1. Comparing distance in nm of label points 7 Å out along Cα→Cβ at positions 7 and 159 across structures P, Q, which is largest?
2. Check the numbers for distance in nm of label points 7 Å out along Cα→Cβ at positions 31 and 175 across P, Q and tell me which is largest.
3. Assign the value 2.8, calculated as distance in nm of label points 7 Å out along Cα→Cβ at positions 119 and 199, to the correct structure from P, Q.
4. From P, Q, which structure was semi-axes √(5λ) of the Cα gyration tensor in Å = 25, 20, 17 calculated on?
5. Upon calculation of mean projected area of the Cα convex hull in nm², for residues 15-134 alone from the atomic coordinates, which of the structures P, Q produces 8.7?
6. If helix-only ellipticity at 222 nm (-39500 (n - 2.57) for each DSSP H run of 4 or more, over all residues; to 500) computes to -8000, which of P, Q did it come from?
7. Distance in nm of label points 7 Å out along Cα→Cβ at positions 39 and 143 computed as 1.5: which structure among P, Q?
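Rule-based calculations on the coordinates, nothing more; no lab input. Predicted, not measured: the structure shown is a model, and the values here were computed from it. Cβ atoms are built from the backbone, for glycine too; each structure is taken alone.
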Structure P
Amino acid sequence: MTLSNQIFNLNCQKCPRLHTFLTENKQQYPDYHALPVAPFGDEKAQLLVVGLAPGMHGANATGRPFTGDFAGLLLYQALYDFGFSNKPISTSLNDDLKLSNARITNAVKCLPPQNKPTGLEVNQCNPFLQAELKTLPEKSVILALGGLAHNAILKTYGLKLSHAKFGHNVSHELPCGHYLVDSYHTSRYNVQTKRLNRDMFDDVFRQINGLLHQH
């Protein structure tokens, strides 16, 4: 069984609200992917980036996480600058972009209405994330983009949310020996309101590289 079969199901319909929304989205935008979005990147990666959910006109359209929308601009630039990618921009499945020692996924694999999954939907999708985290090599780093991703990661380990408080560029050692590093999400809102900028995000990746190379 390949990694993708363990951690992803393209035909998943466990969340009726999300399945209905994707069906309606496909009718409105026939050329869009409009299905659960698979993780993307190196199957043996030591860095796993976890976002919230696919964006309406980004991953939901292209079929690749953080691709084709604003939220991917800072992320893919940083992955390139710090040696995890062969290109600084991700535009489509056919752009020949490849990740090295990094993989990108989402806490919720389907586009939610108003980009807000319910708690039940996060929990329904959590087993896929849990299976993905189990594939990580020893001393890997998990980058949580935003508080929802942070909380979803803690749930996969059976940890209470009080175990590790979300904070930008804060790292937490997990019981399995992996590290959880937090960052504000790379959303248009956070960038335009200056809650997150390129220097701040680069600092996150400097910490990640330090954690990956400390052994």
Structure Q
Amino acid sequence: MKILITAGPTREYLDDVRFLSNASSGKMGYALAEAAVAAGHGVVLVSGPVALEPPAGAEFHSVETTGQMHEACLRSFPGCDGVIGAAAVCDYRPRERFAGKLAKTGGPLVVDFVETVDILADLGWQKEHRWIVGFALESQNARNNALRKLGAKNCNAIVLNHPQAIGSESNRVELIDRTGKTAATWNAGKAEIARSLITWIESEFGPR
């Protein structure tokens, strides 16, 4: 198979030096890319800014903003069999990006934020014969929110994890299939979880 994988955070700039982002390390997405390459699959890795080296053998695209990640995914998705959306994408961006560096004025700064494009949902609703596996990082009403995203993004499965995973070498996840049932639970290092998820994807979506 040829698999598109998104990883890391995105950045949404307020001015030329300040941005909104999150603490995603990209370790889960990069572990998935490495596991997929090791299993003999073609990999297209689209990554936000992280301090990691992409695995040898993967086609690599470095991006910063959600819009850039969206464009890279739209270009690559038609040639892939499926996508694993492991990136921690910013849900909002400043409505206006200011030129230069904003200076202090002695008063408050009011910033309007607007939603960014939903990359996985966009891919999900044009997937046709392809498969979609998403990640949902949730801190409250976790499973219900994951199930909502499973349907809203037209995923074939979704991996539920928690904020403790950010920057960690390990993870605790629940894999939920398209019917809402638990397909697997894993509590292990991210590399081991990545190998387990790739094996599950092979069994579900690989050649028959």
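1. Details: P: 1.8; Q: 1.1.
Once distance in nm of label points 7 Å out along Cα→Cβ at positions 7 and 159 is worked out for each structure, P has the highest.
2. Numbers: P: 4.9; Q: 1.4.
Structure P gives the largest value of distance in nm of label points 7 Å out along Cα→Cβ at positions 31 and 175 among P, Q.
3. On the way: P: 3.9; Q: 2.8.
So the calculation was done on Q.
4. Numbers: P: 25, 20, 17; Q: 30, 18, 17.
Label of the source structure: P.
5. Numbers: P: 7.0; Q: 8.7.
Among P, Q, the structure yielding 8.7 for mean projected area of the Cα convex hull in nm², for residues 15-134 alone is Q.
6. Details: P: -10500; Q: -8000.
Attributed to the structure labelled Q.
7. Values: P: 1.5; Q: 2.5.
It must be structure P, since only it matches.
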